[in-house]
Structure I
Amino acid sequence: MKMPSPSSLFLDYASDRGPVVTEFDQFSQVIALPALIAASGRLRSLDGHINGKGKLFQSGGCHYLESNLTDAEAAYSEDGFCFMVSDAIPFQLVDIFSLALASPSFFPEIGDPKLEDPGRVRDREKPAGYGFFRKSPEEALLVRSELAYPICPLREEAALYFTGLALDAIWSHELSHAFMGHLEFTTKAFGIRALNELPDGRGNLRIMPLEAEADRFSAQTILQGAFGATPYLPQSLKALSTESRLKAAFVTSAILTWFWAYLQRVDRTIDGFDPYESGEHPPPLARLHLAFEANRDFLKIQGWSASSIETLTFQTMEELENLATAKDWFSILHPENAFSEKGRQFHKDIKEIMGHEFRQYHKELEEFRYKPGEK
């Protein structure tokens, strides 16, 4: 599929953030491009949904930026929307999920985990996703020898599937900022026309509920995708059960929590100390709880019984425990940390704080819901 060329609006906005990626190399074809196709299709669906209600959704574009930053951004102007993901992110994510699937205890139902060598995971000296991607356009994007790829070919392909899930979650998060009216609202109310992942060091409680809402949309989007076809599911994994794909969506939400936590250098997520210091998003551990809560709510709506949801949740926790045990980088995801009594109380406290902020402006926000422009 040939992706549309960036609009003049997009190029004008992105000019000081890095070149817009319009050419995809062979490796990017199987990592970055399928998620971009999914995002562009979802953008068209949102456009159709809103216009079907007699309202106008302004034009938008989804593109990768050539940048070694770990960032994703949604921006608003009077002429349309810009959604951007730095092209370093797909390569960081494929490293993370390759490392996870190189551990034989992680998703053992995929391929032949007996082929994997636990020592290769334990011996990795560099934190997953950092230090190997390019610092300038002239450098190679990927040095395969630095990665702990799964030895089993099917598990190697599964790493691409998980990477696609994660990218889909990131794109969906940014798209939801437009779909839910966040961007025009923050532009008018706060003078902020762009919402992004990269921490700016300035906590902003007013934005935090909107980011949590986008997280919820994002988590439920990739969970919904488990029930149907996705452009980033390799042909060799078409037989993967729905239950395993649902579990993969839960686990992906949790690993993205770790990803942003590591990005933000957040070591205080477990004790809850000063959770607003690193930007406008809820603290990473709270994001994990919020995503799981969103997924459980979605399954309830789908008619799942409470016992079936609990079973899936505990299976997910087992995968996170296996991952944290295989490599201590992921210790924040161990259920003893993430779902401890202290962690649950932290989640409750964050929800109360965000609820207080949201109540201050929710009536004003409603005016912008699903209608960033009038016909």
Structure II
Amino acid sequence: MIFVKSDELKTGMRLAKPIYNKSGVMLYERNSKLKSQSIVSIRNFGLIGVYILEAAEPVPPMTEDDIEFERFQAMSIFAIKDIMDTVTKRKKPQELYQFSERVLKSYGSLHRKINFIQSIRSKEDYVYKHTLNTTILCAMMTYKLGMEFTRQLDVVIAALLHDIGTLLIPINLRYKNRDGLSEEDRIKINTYHTAALQMFSQNRDLSTDSVRIVTDIIKQLHPGVVKSGEVPEFLPLGAEVLKVAYVYDNMTAMNFEGEPHSEIEAIRHLMSDELTYAPDVVEALISSINILQPGTCVELNNGDKGLVIAANNNNVLEPFVLSFRDNKIHNLSDSRETKEMHIKDIMKTMDNRHVVDTSLLSQYTGGTVHMGQHMEHKNY
């Protein structure tokens, strides 16, 4: 499965994930072959891109949990939009607590891990889908951390409201390339996050803990909204949960500036900085979603490729891997093995064909050669 930008789609490509319209109706199922009309529709929807199956890749199986997760995402986006749009108008969202409890009922007490399936996004729904995914992650992580229901509820509500500042930013500025932002642009962006911070600081409808979590996370993620030295150095546990969920979704979701990071890259990033990301919170994330489960194809740092055949509950990045090169099984938790190899990333593609550099090839081609024609030897 590969991610392809909308302007790079070609007829005949097969969808790896379904596409829904704005009303939640499925328009294209998995394994649907793209036609010229469907490509036009995808571009008209404003989708950043879609996930595509490679030429010989079978449709990956879906569990009941996977189907339910996609259904929950598709049906919940309308409630999220209504809640967030109401808050931006400085009105009280009627469904805030009911929807928060619904998220917790579905994902706030799971004993098992799930496959965290990223959704297809457009400019119009990006903030809503990011908020929904972040909220679901928070629900699962708070349960793994043993939080009581009322504390879980505070974190989930904060997750639903944490990105209101981004939603306030005009869409043409919101998705402007970061490298193209001027100092004036950055100041404007900060004013919207400042407005959100003031909005929550004055809110009397939310619990004190929810307000603290959402205001602390705004200051932490957007330090330009406060004076130097006012960024909170230590966050309450709920805010630490929200920060890890926010970063994980941002890294693994499709975006406007490049390909999404793999879950391995995201987890490695979170595990590599214990001062920024609380280790127990990162562990709660790892305990909530499947990472490097059996059947995952990976690339190793020595250039080999292999198949994960058994997970490692003690260190998710050190499973048992079957090498495609020599059919040897490597236990990456064994220090003798890890001295020489480790997982570099999830295999980006299963297509082993070499990509020909046409510009380089043109340097070594001359005129047309006909059958039986004599050619002088050239030293290429």
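We did not get these values from a lab; they are worked out from the coordinates using the rules stated. Since this is a predicted model, take the numbers as computed values, not measurements. Cβ atoms are built from the backbone, for glycine too; each structure is taken alone.
Per-structure values
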quantity: For distance in nm of label points 7 Å out along Cα→Cβ at positions 259 and 347 computed as 2.1, the structure of I, II it came from; calculated: I
quantity: Ranking I, II by relative contact order in percent (Cα under 8 Å, 6 or more apart), the structure that comes out highest; calculated: I
quantity: For 0.65 (FRET efficiency 1/(1 + (r/R0)^6) of positions 155 and 331 (r between Cβ atoms, R0 = 25 Å, to 0.05), calculated) the corresponding structure among I, II; calculated: I
quantity: For 3.5 (distance in nm of label points 7 Å out along Cα→Cβ at positions 75 and 195, calculated) the corresponding structure among I, II; calculated: II
quantity: Which of I, II yields 25.3 [mean projected area of the Cα convex hull in nm², calculated]; calculated: II
quantity: Label whose coordinates, when helix-only ellipticity at 222 nm (-39500 (n - 2.57) for each DSSP H run of 4 or more, over all residues; to 500) is calculated, return -17500 (choices I, II); calculated: I
quantity: Highest-scoring label, criterion being FRET efficiency 1/(1 + (r/R0)^6) of positions 211 and 243 (r between Cβ atoms, R0 = 25 Å, to 0.05), among I, II; calculated: II
quantity: When mean count of other Cβ atoms within 10 Å over residues 99-106 is computed for each of I, II, the largest belongs to; calculated: I
